[in-house]
Structure formats: C-alpha cells, structure tokens
1. Computing mean count of other Cβ atoms within 10 Å over residues 17-24 for each of P, Q, R, which one ends up highest?
2. Tell me which structure, out of P, Q, R, gives 2.9 once distance in nm of label points 7 Å out along Cα→Cβ at positions 1 and 33 is calculated.
3. One of P, Q, R was used to compute helix-only ellipticity at 222 nm (-39500 (n - 2.57) for each DSSP H run of 4 or more, over all residues; to 500), and the result was -3500. Which label is that?
Structure P
Amino acid sequence: MPSPPVRTESLNLRLRPETKRLLQQAAAMAGQSVTDFVITIGAERARQLIEQHHVVTMNQAAFEKFCHLLDDPSPQPLSPELQEGFSRYAAAKQSDGTFRW
C-alpha cells in the first residue's frame, strides 16, 4: 500500500471557540481529525470556487447566439453591456493569469 503524501506546508488559524467546537464536532461525526476534516472540506470548496471561475454557463438561447457570433466572420459592434464586461475582465485580470474580482 503506498504511503500518503508527506505534508510539508503549514497553515495557522485563529478562530473563535465556538467555531473550533463546531469543527471538532463535525470532524468527529466524519470520523476524521480536525486537521483532516478542515483540509478535506477546504480543498473541496476551493476546487468548487476555482471551477466556477473557469466554467461558463448560459441558457440555450444565449449559447445559440454565442455560436452564431463565433461562426459569423463579420465583426459586430459591441453592446454597452458586453463592452462593460470586457472592461471589467481586462481590469480584473492579473499578470499571472488569475483574476481580482
């Protein structure tokens, strides 16, 4: 059986006593240590948030319009809403490829 990866990084937290008790209770219910519980839940939520920022969802009508615009070789003037969206995107994009929303 392979050994689990070695943990080399640490994260120190200050929290309220009631938050600590809540985490301890939930970890006990999950049969995990508080550390393992916090790592598992935190990493899962982090993956969800990252996915939300990388996946675009839209309704069928918007998707069809999007596909039509991609297939249309003639440039279209941008609506004020779309221009604002591009401006917010450009302002939020960091040099490392992440976004500051």
Structure Q
Amino acid sequence: MPVLYEDKRITCDDDGITVRGYYFPIGEKRISYSDIREFDQRRMGTFTGRYRIWGAGDPRYWFHLDATRPKKSKAIVIDKGDWVKAVITPDDPDAVLHILEEKVRRR
C-alpha cells in the first residue's frame, strides 16, 4: 500500500493511519479513515499536552509515545466517536492534516 506520509511514529497510507507506541509497551494503533468522525489540529501548551510524553492527563485524550513532543507545538485530535480520542503529534502536522482533509472530508 502506498505510503503518503511517514515519520518515526506515524504512517499514513491510502486506508488509514498507523500510530506506533500507542499501547504499552510498544503496541501500534491502526485508525481507518472510514472510522474517523472528526479531526482537529490544536496548539499544545504547558497544560494542554506539550510535556505529556505518553498517556493521558485528561482521560478523554490519549497521547502516543513521543519523547520529542516538548519541542512541538501542534497536535491532531482524532475522534472516532469513542469516549477517548487519539492525539497524535507527527513531525509534519500540516502534511498529516492535509491527508486527513483529503481522505476524511471527501467521503
């Protein structure tokens, strides 16, 4: 399957997103574009996840393992309709956001 975007933690292909380091200790999470109800890009700050390396401060948002997150300012929240939403921090959030806009909003 053609890869549209890839970094150490996130891979986007034609069918969905694979998030490495989502589950303990190293498990992946696969998110199909067809399962995504909404997504949103958000700025991260001191109290909104910038220093959260892994897990949840607020149990409604789960952050995958990303030791470089303190150096980042943008996150993408993915809502599949579940109580817990996945929060991803790709190295190039604008590229992933563009892919999501193409794959999710065009359904």
Structure R
Amino acid sequence: MYKITYLPIAIKDLADIVDYLVDEVEVQQAATKFLDKLDHAVLRLSEFPYFCKVYKPINEMESEYRQLVIQNYLVFYIVKESTVEIQRIIYSRMDIKNIIK
C-alpha cells in the first residue's frame, strides 16, 4: 500500500474549497459530501496509484503528474517510490496550464 501525503499548497487548496462550499454555496452538506468523495478516492489511490490518467501538459514537466477527477475538481498528484504525493486540488474550470507547471 502506498503512503498518501499532501503538499502544503494542496492543503490550502482543500481549505479554500471547503470555505467556498460552506460560505458561498452555504451548504455544509456540500462540503461534507465533497470531503467524503475525496477521502474515498484518495484511499483508492493508496492501493492503485496508477489508476488515473497522466496529465499531458503543453511543455514537458519534471515529474509525471496524474489527475483524479472529483466532482468539479481535479486532484493532481505524483507517485514517488511508495508515496502518492497530492500536489494540488484545483477547480476544473481554472487555467490549469498556468497553475500546474
């Protein structure tokens, strides 16, 4: 089984998403539902880290990013030895190519 880690920026992304869902959408249940789906999907990555498709950027990147789709969000991660490192959690309509470099 692979260990799951989150970069600090991914934790901030997640906190921003939860804040948005609670404050703007004003539905605590939406935030809870999203977190449940995220937990379930990330747990699956600990067993099958290569399950998700490879992110194909315009310019070549140092690491091979993979992307997991959860509702309207994309979870970008890399697999390093026995660790799945969650790098970013981004709203799918954002300008991804300028965020993931």
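Just so it is clear, none of the values below were taken in a lab; they were calculated from the coordinates. The shown structure was predicted, so the numbers you read here are calculated from the model rather than taken from an experiment. Cβ atoms are built from the backbone, for glycine too; each structure is taken alone.
1. Looking at the calculated values, the largest one is Q.
2. Of the options listed, only R reproduces it.
3. Label of the source structure: Q.
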